[in-house]
Structure formats: structure tokens, C-alpha cells
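Presented below are the structures under discussion, each in the form of C-alpha cells.
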Structure P
Amino acid sequence: MVLALNTKNDIIARNEIFCGSLDASIVHPRDIKTLLKKTLLNYSFHIEYMYLM
């Protein structure tokens, strides 16, 4: 999960990168590139990556 925050720490976008299992998750670099592009187009000030189980 990736949260994009503005300067007041309000969430402006929330994206799920991938869904994996307890012991493995497959992520392609193209997915990360697409996600960062979306996040930067939202004019986010902070980017937070979260690992949810």
C-alpha cells in the first residue's frame, strides 16, 4: 500500500502495488515505475510505503 500525502499530511491518494502471500510477493519494476508516476502526478509531498498483512 502506498499513501500520497500533501503538505498538511492529508491523504490525497492511496494505491495498492501488489498482493502477495505471507512468505512471498512478486513485484515487477514496471509496477513500481507506474505507481511512482501516478504518485508524482498527484503532486504529493510525502510518499509512504506500507506493508499490510
Structure Q
Amino acid sequence: MCGSPAAARAPTALAATGKLRITIDSEIPPAEAPAAIECSRSGHACGKSVSRL
């Protein structure tokens, strides 16, 4: 991992204070994971893809 230990802890601190926001682009079943990965790699995703189990 690159960076300092303090930088690695920063997301945890933001989450604890409610300041960390993650944009979810889509919720997908596992069968659609390859298409979601391709969308992300191509730069067309507007957030994270979450796999439904």
C-alpha cells in the first residue's frame, strides 16, 4: 500500500463523522458482473456497482 498510515485512516475518519459519501451507479446480480466491470473500465459508470447476492 502506498502512502502514509494517516492517509490510510482518512476514509475511516470521514465515515465515522458521516462525511464519506459513495455514489452507487447500479445494483447488479452476479451474472451481470462482467458487463458492469466493462462499463466501469470504459469510463461510463457514474459510481460504484454493488453486487446483489
Structure R
Amino acid sequence: MISDDARGGADERGGTGLLGVRRRVAALDGEPAVSSPAGGLTVIVVGLPCVW
């Protein structure tokens, strides 16, 4: 989990940062979840498969 203390409202369409994260996670067969309400924290949670 990654979070920040910025103003929130992160949008994948407005730049390459979150889109890059999504692409890198997808390359590892992972699943990203982004929460970024306006005025709140941006939180990114990434689920990755684990092979034993």
C-alpha cells in the first residue's frame, strides 16, 4: 500500500504516473486499486500473485 498527503483527485487520464503503475502491475499479473477522493489521501493498493 502506498499513500500520500496531497489533495486527492488523482486521475489516470491526466498523466502517465498512475497509468504507468497500472501497466507495470499488469505485467506481473497483478491487480492495482486506486482510491483518490477529492480533498483526501491518494491510496494505491497492489495485489500480486504469489508462487510457492
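None of the figures in this text is laboratory data; all of them are computed from the coordinates on show. Being a predicted model, the structure only gives us computed values, none of them experimental. Cβ atoms are built from the backbone, for glycine too; each structure is taken alone.
Given 50 as the derived value for relative contact order in percent (Cα under 8 Å, 6 or more apart), which of the supplied structures P, Q, R does it correspond to? Could the numbers behind the result be given before it?
Working: P: 50; Q: 40; R: 46.
Checking each candidate, the match is P.
Using distance in nm of label points 7 Å out along Cα→Cβ at positions 6 and 30 as the calculated read-out, with 1.8 as its value, let me know the right label among P, Q, R.
R
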